[in-house]
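Enquirer: Several structures are given next for inspection.
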Structure I
Amino acid sequence: MHDEYALLVTAFPHPKCALDFTTPLQLLIATVLSAQTTDKRVNTVTPELFATFPDAASLAAANPETVEGIIRPLGFYHAKAKHLLGLAAALRDRFDGEVPHTMDELVTLPGVGRKTANVVLGNAFHTPGFPVDTHVIRVTGRLRWRTDWNSAHPDPVRIEKEICACFPPEEWTDLSHRLILHGRATCHARRPDCAACPLRDTCPSAMP
C-alpha cells in the first residue's frame, strides 16, 4: 500500500482541490453543488453565485428561483437550491454566518454529509479529513487497500476509517486528492488505462 502511494506522490506531487474557492463558505457551497456533476462544471457557475450572494445571510434570503437559474446547468437544481438556502439559513441562525470547524457541526447542515464535511475540513481549515467519493471507492477497491474491495455496496464511512488507519492524519487530505486524480486520469470506471498506470506492476486488478 505505502509503496503504491509513494508512486502516486511522484505522479501527483502537488495535489489540490479542483473546486475554485477563496473562503470556507464558498468551498462548502461548491462541494454541495458538485454532487452528480463535475468540479469543472461547478466552477463555471460559482463565480456568478458567489458574486450575487457573498455571504450566508444574503444566500439565506435569496429567491429560490434566482438561485435555481444560476445553478441550472449543474442538474438537480431544485434540490441543490433547497440545500443551499437551507444550509445558509442554518449558518446564519446557528453559527453567526460562519462555517463551523468540526465534523459534528458540519453534518448537521442541510445537504452536508461526511464527504462534504471532510472536503471543507481538509481544504478550507487544514484539519485532517479524508473525503471518500466514487474515485476513492473505485481505486482503493481495485488496489485492494480495503477488506471489502469486492463488495457491490461498499460503505464510505468504513472505507474512510480503514484507509485513515493506515496513514498519518497529515496525509489524509492529499491522499484523497491523489486517489481522485488517479481515478480521473488513469483508473477510469469503464476503461482503466492500465498500460499508462504507474501502479500497473503491483495492482492486482491490472489488465494486460
Structure II
Amino acid sequence: MLAEVWDAINGGDNARARALLEADPALLASDAGQMALGYALAHAGLFAEGRAVYARLRDAHAGEPREHLYVHQLGMVERLAGDLHAALRLFGHERELIGSLPPAERAFKRAVNGYELGLCRLALGEGEAARAALAAALADAREADDPMTRGCVHRALGDLAAGSGDPDTARAEYGQAHADFQEAGDERAAAEVRARGAAL
C-alpha cells in the first residue's frame, strides 16, 4: 500500500495518496505513513498541516539518527510555503545533524541537503551562492552514485543558467539531467526536463 501512496504522490495525485492512507489506519499511524502524509499535504499547499506532521515526527525522534529526515522535511515545507529563510535555517541544522551520521551515509544525505540549499538560494536570487551549493551537492551525489539527485541538481543548474540568460549552458544541464533521470528510471522527470530544454 505504501508503494501505491508514493506512486500517487509522484504522479501529482496528492488527494488519492491521502485517501489511500486514510483507508489503512495502521499505515497512516506509522512513521512511514506520516512521512508520506506530510509530503502529500505540503505539495497540496496545506503547509500548516504538513508542518504539523513533520514537527510531531521530529519531536518523537529528537536525538535519534533519523531526526535529520524530519528536519529536512520541515525545511521542504517552508521552501514550498515561500519562507525561504526559515527553510535555510532548517537545512543548515540538518547539515549539522548529518555530520554526526556514519561516514558512509553522509555523501547521499549531504547531496539531498545541498540540493535544497541550492533551490532556496536560487529562489532568493542569490545566483553565486546557489551555484556553489549545487556544485557541492553534485560532487556529493557523484560520490554517492545517486543518479536521481544528480538529475535534480543538473535541472536546478539548468534553471540557474536559463535565468541568467545562458541558454546553451541551460540546454547542456537539462540534457545531463534527462540522462540522469532516465538512469534513475524516472521517465516523468526525464520528460519534464526535456520539455524545459526544448522551450529555450
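Where a number appears in this text, it was derived from the coordinates with a stated rule and is not lab data. Remember, predicted model here, so these are calculated numbers, not experimental data. Cβ atoms are built from the backbone, for glycine too; each structure is taken alone.
Enquirer: A value of 65 was computed for volume of the Cα convex hull per residue in Å³, for residues 58-105 alone; which of I, II is the source structure?
Expert: Of the options listed, only II reproduces it.
Enquirer: While we're on this one: For which of I, II does relative contact order in percent (Cα under 8 Å, 6 or more apart), calculated from the coordinates, equal 10? Numbers along the way, then the final one.
Expert: Numbers: I: 20; II: 10.
Answer for the origin of the read-out: II.
Enquirer: Upon calculation of mean count of other Cβ atoms within 10 Å over residues 90-97 from the atomic coordinates, which of the structures I, II produces 15.5? Could the numbers behind the result be given before it?
Expert: On the way: I: 15.5; II: 19.0.
Source structure for this number: I.
Enquirer: A value of -16000 was computed for helix-only ellipticity at 222 nm (-39500 (n - 2.57) for each DSSP H run of 4 or more, over all residues; to 500); which of I, II is the source structure?
Expert: Working: I: -16000; II: -26500.
Computed on structure I.
Enquirer: Another question about this same structure. Given structures I, II, which gives the highest value for distance in nm of label points 7 Å out along Cα→Cβ at positions 74 and 178?
Expert: Largest value of distance in nm of label points 7 Å out along Cα→Cβ at positions 74 and 178: II.
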